[in-house]
Structure P
Amino acid sequence: MPTTSKWQFLPTEAINPSSLNLDKASVAEIIDMMVSEDRKVITAVHREKERIAHGVQIIMQALHRGGRIVFVGAGTSGRLGIVEAAEMPPTFGTSPAVVQAIMAGGQPAVFRAKEGVEDNYEEGTRQIARLRVTKKDVVIGVSASGMTPFVRGALTRARKAAAKIIFVTCVAGTELSTFVDLVIAPAVGPEIIAGSTRLKAGTATKMVLNMLTTISMVRVGKTYGNLMVDVQTGSEKLKDRARRILSIVTDISYDEAEKMLRKAHWNVKAAIVMQKTGLTYAQAVGRLRKADDSIRDAIGEDVEPRLRELLRVG
């Protein structure tokens, strides 16, 4: 049995002096504590601005060369990666194969905690091996403590495959900085419940992952201005969003937008190009392909003035 703890000196395990009376505090006081602590998250994430920007560049390079983004984590960190991967197809029209996630314990652990699976280094290596990761891909390891064996195993296997590796943790100075391509480490400090990294650490991690995926998708042409033009129209709400986007950009009516979208097989980008240029669906898709999927380049127009005018009128 170990005689000392390898976790006790981690900031994510530290005792927070601001919440020593947590179990005696009123509900209102606990809310104030949590809000006060969460304010520190913004500052901690902003300190990592340059490293997040570097991460975006790594991801963009992978996407341009046909690579994949793979999140790896356990517990809260694993679930956050799964959320990112799951939300990319409906939001940005990506194939489910482009952004993927694996977590310790597999799918059952998403819904019910499976303690101990995070300690399985070998399973981390096996899961990455099953994905056949290559040098085209980026693997993003997520571990608040920086010590999760499952994640370390996965990153070790990814390194052997020459994939680019980004490591997101809440512990600065991890020794993995010499092993991975980039460490992003928002130092949020101790939680109001010692060791409960689903709190500030989880919030900071969610922010970082949101930035990495969202900015990368924006930079590869998945938005037009701030409009979600690669939205997948799998529900009535999303079909409504598609109609409104087309109406906003092209100044046609809501009903006319419906007709154009049907002609464009509910491809919002193609519908915009068709309405703006008079091209057929096939021609519009071809023009977008030549423009690297950028509407701005495909039609030669900037949507920002139009959006600003609409906001002034509204």
Structure Q
Amino acid sequence: MAHNYIITTDDYSSAMKKIDEIKNSFNEEFEYTTYDLEEDGIYSLIDDLTTISLFDNPKFIVVKQAYALLTMSDKAINELVSIMNDVNSQNVLIYLFTSSFDGNNEKYQKIKKFSIYINVNIKNMPFDKYIERTLNENGYKMDSKAISLLASYATSFSMLIQSLDVLMLYKSNNKIITDNDVRLMISAPLDDNVYQLVEAVLNNDKKRMFSCYNDLKLNSVQPSFLVSLLINKFQELYNVYILYKSNASQADIATTFNVSPGRAYYMLKNAKAYSLDIIKENLEYLNQLDLEIKSGKIDQSLGLELYFLR
């Protein structure tokens, strides 16, 4: 009987990795095909499923943009479901849903009824465990601090894979990767630079404050926009502090703020390290500075520099 799957995901690379795992789980030589339902249409898929392979091999078909099924005619959906239930078929059919859609849709439910459902969600994916496994498989060593840093830099699974490839190539001689290697070879996201600036402010490290500020200016970040980013991060830190005092875990923080486990680690670490009074003091100052910049009472660059020097 045909093997049918539905994969829902918020990250294309992680979904393709899962599809590779499914393919490798079969001891078969497949004829591999992909369809984009927005471009190819449902009847191209139906024709392929009902056509015998040239070499009589079972087919492994990945259907991208599968949410387009929801707009297809009932006749077409019924034909497709009938083919999915062919007891003599050894084909593997995978529907890939990568955008939001109505899961209660009647046509979707028809297909789901005869499919194995898999959800691959990036926010629940343990980046740190993936890093450890990949490094172990390739004979590399990396301490927990460096792993947490790299995980915090990754804004997508595809970015994480690319970053690991860069680091393993860079340290191919001794196969030991440190947090300094991560900082040297991997570009920190804008958010990470702002987090570093927040840490410098909280530690009253003026040299580091201006170093972070200059790095952000090189990335064309305007002082007024940076003030807004700082307000956002201090408000976030305030909220994390409240959750921390309520015994929230790192996993709770990751879920609440929709961030990676590595980023949640650093957010919780900062919340534990500083008092609520210091966080509130900076938040109040920045909100007042933002008001004065927007009302024209102070130049944005001067106002931000005075904030660092206070």
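What follows is calculated from the coordinates using simple rules that are stated; it is not laboratory data. Model, not experiment: these values are computed from the prediction. Cβ atoms are built from the backbone, for glycine too; each structure is taken alone.
Points worth noting:
- Each of P, Q could give helix-only ellipticity at 222 nm (-39500 (n - 2.57) for each DSSP H run of 4 or more, over all residues; to 500), but the derived value -18500 comes from Q.
- Comparing distance in nm of label points 7 Å out along Cα→Cβ at positions 50 and 242 across structures P, Q, the highest figure is found for Q.
- Origin of the value -0.84, where log10 I(q)/I(0) by the Debye sum over Cα atoms at q = 0.11 Å⁻¹ was derived from one of P, Q: Q
- When P(r) over Cα pairs in 10 Å bins from 0, in percent, for residues 154-217 alone is computed for each of P, Q, the one that comes out at 20, 42, 32, 5 is P.
- Identity of the structure behind 0.90 (criterion: FRET efficiency 1/(1 + (r/R0)^6) of positions 66 and 210 (r between Cβ atoms, R0 = 35 Å, to 0.05), calculated), options P, Q: P
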